[in-house]
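No value in this document is a laboratory result; all are computed from the given coordinates. These numbers were taken from a predicted model, which means no experiment stands behind them. Cβ atoms are built from the backbone, for glycine too; each structure is taken alone.
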Structure P
């Protein structure tokens, strides 16, 4: 199942992709007097599909993706984790050593952004970069999970762009500021439930103005999704709606020789495409 959330008349609606169109689950619930979760965050936290199952059997209300303003697939994650150095080709291109274990850092909630939404490039920085990433959405509260257990705590997967401001990121030893400019963590457009996708070998691509910049596969991940979830849970409690961006493959601007580095600029359109999930598109303004 592919789920999304979007804004209608200033309110968040839940949607389910149905072929080329989206079922407006919230509108269907209002029409039929069925209470549905207020957002995907609530839907994930509730941990059951009863209301949704009932609504999906009713007469549909369809809208086209072009008609809606997409929200991030989660609006209020307590934690936004980013996994660094998880693709060998990316590690090589930026001149780092192979890690002995997962390296997690964070982005702040102000970075969240939706599909087809603008990303503002502000004047206080220059080196704006893209990073296509498969993103884990946590479905259940957990701690001290084994890798085998961790799979059951994943609600689903989405596309993410872990945008990085390299001149800020690399000017200090901590990544936080260079990773946390407003709107620089687009997520979406859909979250695919874990029971309906195999993430072991998904094509991952980035295009800038139609030109392919990154092309790899999730099979190249050094650490599996379950490994990343298990690792995080050894130190803190993971909660429904938390997200983990699993890392990016080679092809980022930072990996090019200095004379060939062309940083993102206003007007550029960045597309992150992950097989089986969709295309996340954002314009730089």
Structure Q
């Protein structure tokens, strides 16, 4: 078994070879590939590639003048799979990465063998009458601003953990790929355009339509109590739309896979192995 650094012209990541089953792991918003490192020791049998999505970790930023549209991540992931020669593969997704995985599985049922979603069944939706207000917010708040500079790595790690469910050690793990030297101190390296408001969101009816089109079995993992990312009344309808679903919850926070890898990891491994060998 080994963990290799992946570098390319646009996307970077980590590859942990502990088997032959092809798996792509997609992290959450403003996180990076390091968020999956706590799971590595529990995912035997998998050829796992944890990506840094564009603008995150050590992957390239979008070109100047280009926004980060949620849908584009689907094409980024498909390009990686094509370059690897993977015609079919499994997906692990956390939060944003789970939403991207949901979209990809709906769009490409012939490619995705299974979904392991950690707090990430579908994207955040908006009311049908919120399109104009969403655009106005995006125009108003999409502005370049100075990047915050911290005196040292420890200060940056403290800031990342503040007001989140991340512990200092978990924030420190993300910092291994997320910090760069900047003006005599250190900064988090993610592209600040990632924090700009979205110009458009799907309606909940559209999200349900996408989820209902997923043919792959899906393991849905959630914190207990449920985080406020998606209200239960919405999540319940989304789960009901899945053709093949399993639901698991465990005490913890939004980064449950980092906090309790010895629980989450074996569950994901067993699920992927079962899906891989199913007729």
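Taking distance in nm of label points 7 Å out along Cα→Cβ at positions 71 and 95 as the criterion, the highest value among P, Q goes to P.
Comparing relative contact order in percent (Cα under 8 Å, 6 or more apart) across P, Q, which is largest?
Numbers: P: 24; Q: 21.
Ranking P, Q on relative contact order in percent (Cα under 8 Å, 6 or more apart), first place is P.
Assign the value 0.70, calculated as FRET efficiency 1/(1 + (r/R0)^6) of positions 159 and 271 (r between Cβ atoms, R0 = 41 Å, to 0.05), to the correct structure from P, Q. Before the final figure, lay out each step's value.
Values: P: 1.00; Q: 0.70.
That value comes from structure Q.
For the read-out mean count of other Cβ atoms within 10 Å over residues 63-70, a value of 11.1 was computed from one structure; give its label from P, Q. Among P, Q, the structure yielding 11.1 for mean count of other Cβ atoms within 10 Å over residues 63-70 is Q.
For which of the structures P, Q does the calculation of percent of Cα pairs over 14 Å apart, for residues 199-246 alone return 55? The partial results should precede the final answer.
Details: P: 62; Q: 55.
Traced to structure Q.
Work out the source of 60, 44, 30 here, i.e. which of P, Q gives that when Cα extents along the principal axes in Å is computed. Traced to structure P.
Supply the structure label, taken from P, Q, corresponding to helix-only ellipticity at 222 nm (-39500 (n - 2.57) for each DSSP H run of 4 or more, over all residues; to 500) with the calculated value -4000.
Working: P: -4000; Q: -10500.
Label of the originating structure: P.
Each of P, Q could give semi-axes √(5λ) of the Cα gyration tensor in Å, for residues 15-174 alone, but the derived value 35, 21, 13 comes from P.
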